[in-house]
1. Of the structures labelled 1, 2, which one yields 31, 27, 21 when semi-axes √(5λ) of the Cα gyration tensor in Å is computed from its coordinates?
2. When helix-only ellipticity at 222 nm (-39500 (n - 2.57) for each DSSP H run of 4 or more, over all residues; to 500) is calculated, the result is -1500; to which of the structures 1, 2 does this value belong?
3. Quick check: 3.8 is what I get for distance in nm of label points 7 Å out along Cα→Cβ at positions 141 and 197, calculated from one of 1, 2. Which structure matches?
4. Out of 1, 2, choose the structure whose coordinates give distance in nm of label points 7 Å out along Cα→Cβ at positions 101 and 165 equal to 7.1 when calculated.
5. Computing relative contact order in percent (Cα under 8 Å, 6 or more apart) gives 15 for which of 1, 2?
6. A value of 0.00 was derived for FRET efficiency 1/(1 + (r/R0)^6) of positions 181 and 285 (r between Cβ atoms, R0 = 25 Å, to 0.05); which structure in 1, 2 was it taken from?
Structure 1
Amino acid sequence: MATNRPVSFANFICKFGEETNLLDVAEQIILPAFLKSNEFRPRSFSDTRYFFHEPSLVNLGTESAPQLVIAGRLIKDTTLRREQIFSEEKGLIRTLGSLESSPSAIFVLILNNHKLVYCPETAHAPSLASFRSTAYSYIRQAQNKFIKDTYEDLNARREAEIEQGLNPSPKVTKKDLWDTYPIPTLDVVPIPSDLSLAEFVRRYSRLTSISLRVLQTNSELDNSKLIDAARTTGTKLGATNTQVTHSAGNKQEGLNRTEAVSQLRAVATTGNVEVKLSGIDQSGNKLVGNNEEFKLRVYVESVSRNIKTAAAELVGALDREIKSNNIRLAVDADASGTMRRIKNIFKAWNG
């Protein structure tokens, strides 16, 4: 019997300093972080560890126009512990016990456009936030290994040049390499749709504030002049965080909810802005919403257990939402450069 699986979508924004994007270091850091994750430590604490299982690089396009995705499972391997159970006859009974549990989710990271498709496979599957934290842990470990290996290779080459009586290459320090490849930032931003935004905003009787955290993009152009201007200003100032806030102040009726949906539609559905809404719901209670609260969720009737087949199915779900205009892809500022990098990755890892 087929089980409908919830599927959500996010923007995977990984930056190494202001200028270096995910694809610029894909071969050196990003792909090893996922595809060679068994060489690194799982993210763990207490009785729980998170790790990637069966990661693969899959081409869903053609050889001349590859669409590369990293697909795999995120597993939460944990031990569930109990201290008591309830009996109708005896009430609460003190009894200790434990049970091994390993819920999982399938992830598909599309390298061409940095979009992430996420599908929990089981009850209590790891969340999108857990995926972000786990991916970041592996990326940092892959970066440390890359810098260590590069430092050793460059200095070994320099020593060999000296021994051969050649003019040695300039000496490179680890600081030089860290300056070139600074500690990354990673934002995994759930993507809402027009409908999910409108439905959430309708829950407010009074919308008091809208806060937009403007994120640095991989290589995408902004659809909104406001966001483009805010990001440009922040970059010139050297800001690591730029926010735009609209507040109703003491205005009794709050912000215009219809206009809020219209404005948010232009900036939130590409996944390059984190949104926070505050106000009062229809029952008079405080209501706060963010991208996680009103992310787009669709249900796929059946998702294959085979990772490569599942990758095609889940990207197909994203394509349907794009075709229906529920998700908007921002324009790539360097589309030809992106495809050139994708082809280079395909050639290097397909060989």
Structure 2
Amino acid sequence: MKKIIAVALLTAATGDVYAVSVLNTPEGTLDLTGRAYAGHFFGDDRASEFYGSNTWFRFGAQGKAKISDSLSALGTYEAQLNIGNKKGTTVESESDSSLNTRFAFGGVTGAWGTLTYGRQNGAAILTTAWTDVAVTDGYGNHGVGEGVDKFGTKRASDVLNYVVSLGQAKLDLDYKLRTTKDSYDEDSDSYGDTDNSALGAAITYDLLSSLSLGTSYTLGQQGDEADAKLWILGAKYDDGALYAAFNYGKGSDWYKVGYDHDGYEAALGYKFANKISLMTLWNMMDVSHSGGSFHPVDYVTLGAKYQFNRQLSVAAEYRLNNRGAEDQFKDVSGQLTDAKDDMQLAMRYDF
């Protein structure tokens, strides 16, 4: 069981990537991972949410070393070199290069489960990953409210995580430590609480080999003002050809203090025998507050991908964006406007 748990943890943490084995002995393993992604967003150069280059290179390493017959150590590192900026207008690639650490964590694994600490995914990823299946990078996983460095619901630093498989069920628990100091206001001579710690729990259950149900709950801190709460309920069907998934999210003081939301993410796709696959996504967030309601996320995507082999694929994805001026979308001039549709063409190579 411990091997299955470790593999599942590494896959959930770093995404669906292939690895090159550079060490494989009874005492341990070391795999190198990499992905080259060259994409471009097309749309309105003033009023599309994404426009321009979306090009990056991702590389990492996954290691595992035997401690005893029943215990092993493991570690993962993954970084991404961003070459193009997908927001705003197209820029010179060299002027916008940046290197970011996506994952950096280590821990131990055994028959009792896997315990890790560092920059990694939180518990909510068990269910939110089901609808994070766009054929290109940048679309999907926006509706329910989780996000990078947002209360440990996706990638975040200083996360303590425990995951265990129990028959058809998988349990994931996490705690994100506080990483920010309180702020001091000289005018009022007082401190403001900037606690960003969080607790998360998730469980999934495989009813059939192709059908799974899952739920997660995250409790974060919105400073000293309110508790941020996010509950997610999801389902997934995958028989190897037909794919369907749905996640519903309910947030309280999660979007902002005093703002509640209902979030929806759905995915429907089909993989043909001729290496062509189709995928459509729906992402929508309905935010309510004392002044009314709006939809900061509201779109449908239509995507197609061709897989040449295990490493190389090309994809195209079109987004019908229903976000209007009343949803507080601003164009590059800062004026409220209706978001325009956009699309992406991309090529991906996994090492």
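Values in this text are rule-based calculations from the coordinates and carry no lab data. Since this is a predicted model, take the numbers as computed values, not measurements. Cβ atoms are built from the backbone, for glycine too; each structure is taken alone.
1. On the way: 1: 37, 30, 22; 2: 31, 27, 21.
Answer by label: 2.
2. Numbers: 1: -10500; 2: -1500.
Source structure for this number: 2.
3. Values: 1: 3.8; 2: 2.7.
Only structure 1 yields this read-out.
4. Working: 1: 7.1; 2: 2.9.
Source structure for this number: 1.
5. Values: 1: 24; 2: 15.
So the calculation was done on 2.
6. Working: 1: 0.00; 2: 0.25.
Value 0.00 for FRET efficiency 1/(1 + (r/R0)^6) of positions 181 and 285 (r between Cβ atoms, R0 = 25 Å, to 0.05) corresponds to 1 out of 1, 2.
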